[in-house]
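**Q** In structure tokens below, several structures.
Every number here is computed from the coordinates shown, using simple stated rules; none is lab data. Since we're looking at a predicted model, the values are computed, not measured. Cβ atoms are built from the backbone, for glycine too; each structure is taken alone.
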Structure 1
Amino acid sequence: MLTCCEGLCSVEEVRDTLWAMLLGDQASRVELCPLRYQFPAVRGDSYDDNWLVIGGSVTTPEGTWAFTDPCLLIHEARQVSAWLRAVAAGTVAVTGPDADGSSSPDTWFVEPVLAFSLVDRSEDGAVIRVHLSMEAAPPWQQGENGADIYQYFVEAQVDIAALLRAADQWDLALASFPTR
């Protein structure tokens, strides 16, 4: 299992992991993988014991960056593949802007670092958004001048087979991380 030094992870390190989940098209790609528990030793706290450090590698026309952050609890991480399969099955509704015109994801987590939404769908695929906030946002979107929570996102047109493959890859990666 990959361990990143000092919480930093390079694009190449994420790509070299065995079970990185890939969501992408010709223009943009997001690769995500669970790297390790935030706390290696079980502490007896069912909440703290189950935080996963997620590594990400992102490529867009604007640039390429990588991140690592303990941003998903194990039960939340399991929701990612379930959501991808539901998108593939056509049971997820398209997410439009909210009342003030902001982009609101339909799948989000305790830490507002990653989130997902469905932009459009067709018979053979979907356009999905991977919302990247805070530590997962690109370097030029971090800090005071950065986008608000969930407002920076990467869109990718993904066919049904790629959605299911990504869900399978994610599940394989999570198999190494049982609930503690």
Structure 2
Amino acid sequence: MTEVTYERHAAAEAARQLDAFLHAYEEVYEEPPYCEGPSDVAEFIKHYQVQARRPGMRLVLAREGNEVIGFTYGYYLSSGTQWWHNLQDVTLPEDFTQEDGRRTFVIIELAVRKPWRRQGIAAELHARLLEGLDAERVTLTMRPEPEAAPAQSAYAAWGYRKVGVSHPWDDAPLYDCMIREPR
């Protein structure tokens, strides 16, 4: 087994890395509970091209040799974000949902290919993504299905707590919206 290496990319360089990790994305997200197909991948590509231009965009790739085995990325929520408005059946205080473009960093994706899971790679990706970040807090969404139990356990161990259920667009599944504030 080759040593796992990590590389962090920001802004325009992160945008240029899509082809490097797209196969890993396709492999991870074809599994339950996601079950994504070609149209979902095409949608992901469009979203990533927009997300890669967001303020504070960071991407971390995990590689074994030249092969991408995991990735994570995120950016700062903008002052005009709708992130908190997607929550269902919960009303959060206005001071909680107020964003200024630097207050909250959102993790959009964190994924490790199946053969490399349970080796600490996700934890290292997470740590390297957030390293040196000056955000007050971090948020993310995750699937609540039993198939996602390992991710749910990891996020809980890393200090995240659920603040509500997010329904980000009409045809979207429900996600648990999580937050981690400084420890």
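**Q** 1, 2: which one has helix-only ellipticity at 222 nm (-39500 (n - 2.57) for each DSSP H run of 4 or more, over all residues; to 500), as calculated, at -8500?
**A** Numbers: 1: -6500; 2: -8500.
The read-out was computed on structure 2.
**Q** Same structure again: Among the shown structures 1, 2, from which was the value 16.5 of Kirkwood radius over Cα pairs in Å calculated? Spell out each step's value before the answer.
**A** Numbers: 1: 16.5; 2: 16.9.
Only one of 1, 2 returns 16.5 for Kirkwood radius over Cα pairs in Å, namely 1.
**Q** Give the label, chosen from 1, 2, of the structure having the highest value of FRET efficiency 1/(1 + (r/R0)^6) of positions 38 and 70 (r between Cβ atoms, R0 = 25 Å, to 0.05).
**A** Working: 1: 1.00; 2: 0.65.
Top value of FRET efficiency 1/(1 + (r/R0)^6) of positions 38 and 70 (r between Cβ atoms, R0 = 25 Å, to 0.05) goes to structure 1.
**Q** A value of 0.8 was derived for distance in nm of label points 7 Å out along Cα→Cβ at positions 142 and 158; which structure in 1, 2 was it taken from?
**A** So the calculation was done on 2.
**Q** Out of 1, 2, which structure matches 4.0 when distance in nm of label points 7 Å out along Cα→Cβ at positions 46 and 62 is calculated?
**A** Details: 1: 4.0; 2: 3.1.
Going label by label, the one that fits is 1.
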